[in-house]
Structure 1
Amino acid sequence: MHEAEITAAQAYIRLLAATRAALADPADAPLYMPLLASPIEEADEALRDAGLAGNEDRLFALVRELRPSLTGSGR
């Protein structure tokens, strides 16, 4: 795994955590949705830099390596 790929997978994991937090309470979701702009931008940039934009299979494989609990692997 290359450094840029690790960075991209970590950015995706952060985006996923931020999205889950923003949507945790549906009543408050509209308030928090604008806060996702920064993590989305970070993930998009990291994916492009790593050459992973449009390569979800590779991205999810990297995420599974870093955090198996997010994908149901390793249970």
Structure 2
Amino acid sequence: MRDQIVAAVRDVLYVEESDFTDGDDTDLRELGLDSVRFVLLMKQLGVDRESGVPPRLANELTIAAWIRVLGSFDDLA
């Protein structure tokens, strides 16, 4: 799951993993995440915009948090 999330973030935000200054706890807004890119990431990760997942992801914008949230959904793993 982590690899899928990191790959999507790298692709959408045009960053390298070395840009994650705090590792998986780096705030994705520091890497350029905004509302438009958030929607693109949701599409890339296969998250249904109408589900309860996007608000949960928006509450904590880090790779570590997204692994916890998305890892709990079998269809996204």
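Since every read-out is calculated from the coordinates, none of them should be taken as a lab result. Given the structure is predicted, the values throughout are model-derived calculations rather than measurements. Cβ atoms are built from the backbone, for glycine too; each structure is taken alone.
Here mean count of other Cβ atoms within 10 Å over residues 42-49 was calculated and came to 15.0; which of the structures 1, 2 was it taken from? It would help to have the intermediate numbers written out before the result.
On the way: 1: 18.0; 2: 15.0.
Checking each candidate, the match is 2.
Out of 1, 2, which structure matches -14500 when helix-only ellipticity at 222 nm (-39500 (n - 2.57) for each DSSP H run of 4 or more, over all residues; to 500) is calculated? Computing helix-only ellipticity at 222 nm (-39500 (n - 2.57) for each DSSP H run of 4 or more, over all residues; to 500) on every structure in 1, 2 gives -14500 only for 2. When Cα Rg over 2.2 N^0.38 Å is calculated for each of 1, 2, the greatest value falls to 1.
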